[in-house]
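Just so you know, all these numbers are worked out from the coordinates, no wet-lab data involved. Just so you know, these numbers come straight off a predicted model, no measurement behind them. Cβ atoms are built from the backbone, for glycine too; each structure is taken alone.
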Structure 1
Amino acid sequence: MPYSYIFGKVRAVVHHGGNTTNGLGLRAGLPTLVIPLALDQYFYGRMDHRIGAGPAPLYIRKRLCTVDEIKASLNDLISGKYDKEAHEASKGILEENGVKEAADAIEAYINKV
């Protein structure tokens, strides 16, 4: 099922922190809770929290979280305190033209060589 469909019907997103899921959740303006498992997922969890778009990530690979910890994170996620920053992240993502910026960077590099 497409994220665009799901994200239009939910209050927030809980996910593993993969760059696609993370980017699309923020693009939709949704507060996000990352439960990272590997690689760059830890980075995205920390960054989402740092910009104020979601609570601190839950690191279940280091130790199992308690029911109370998970409940507290979920309640925090939907409390409303991350809504503004998630919306701001969405605006920033929707305003950028990543393909053009990448092409310009590649052309600038090629022209230097």
Structure 2
Amino acid sequence: MSATRMICRLLIVAMAMLPFQTVQAGMIGTDQVVSVANANLDRAAILSVINRAEVADQLQAIGLDLKTANDRVAAMTDVEIRSLAGQLDTLPAGAKTSGWAVVIVILLGLWIYSVWK
């Protein structure tokens, strides 16, 4: 009987000492849901670029394992992912050329046109 009282008193003291946590439910805004969805899409786009054969070969050429690259992309924040995905759309697909290459092609075209006429 005294053991039961002792356990009850111990439980009462333990419950009184433990903090009570309150839970608050709130509305989630559409912009928060869309930003998370966009971050997931951007992350998938970056991973698809990294997993291409020629990119994987280039990563291995500089000494970076494909699994390590995928892990680093997974560890990036949403802001970093959004920034990198924005750069993927603006980066050139091939080699970088200066404006002189375009001028030479235009001049060559004009020369061929003048010789042809």
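General observations
- Structure responsible for 1.00, with FRET efficiency 1/(1 + (r/R0)^6) of positions 3 and 83 (r between Cβ atoms, R0 = 41 Å, to 0.05) calculated and labels 1, 2 on offer: 1
- Structure from which 18.4 was derived, mean count of other Cβ atoms within 10 Å over residues 11-18, options 1, 2: 1
- Each of 1, 2 could give Cα extents along the principal axes in Å, but the derived value 56, 30, 28 comes from 1.
- helix-only ellipticity at 222 nm (-39500 (n - 2.57) for each DSSP H run of 4 or more, over all residues; to 500) derived as -16500 - corresponding label from 1, 2: 1
- Which of 1, 2 yields 19.2 [mean count of other Cβ atoms within 10 Å over residues 19-26, calculated]: 1
- Structure (1, 2) behind the derived value 1.3 of distance in nm of label points 7 Å out along Cα→Cβ at positions 27 and 51: 1
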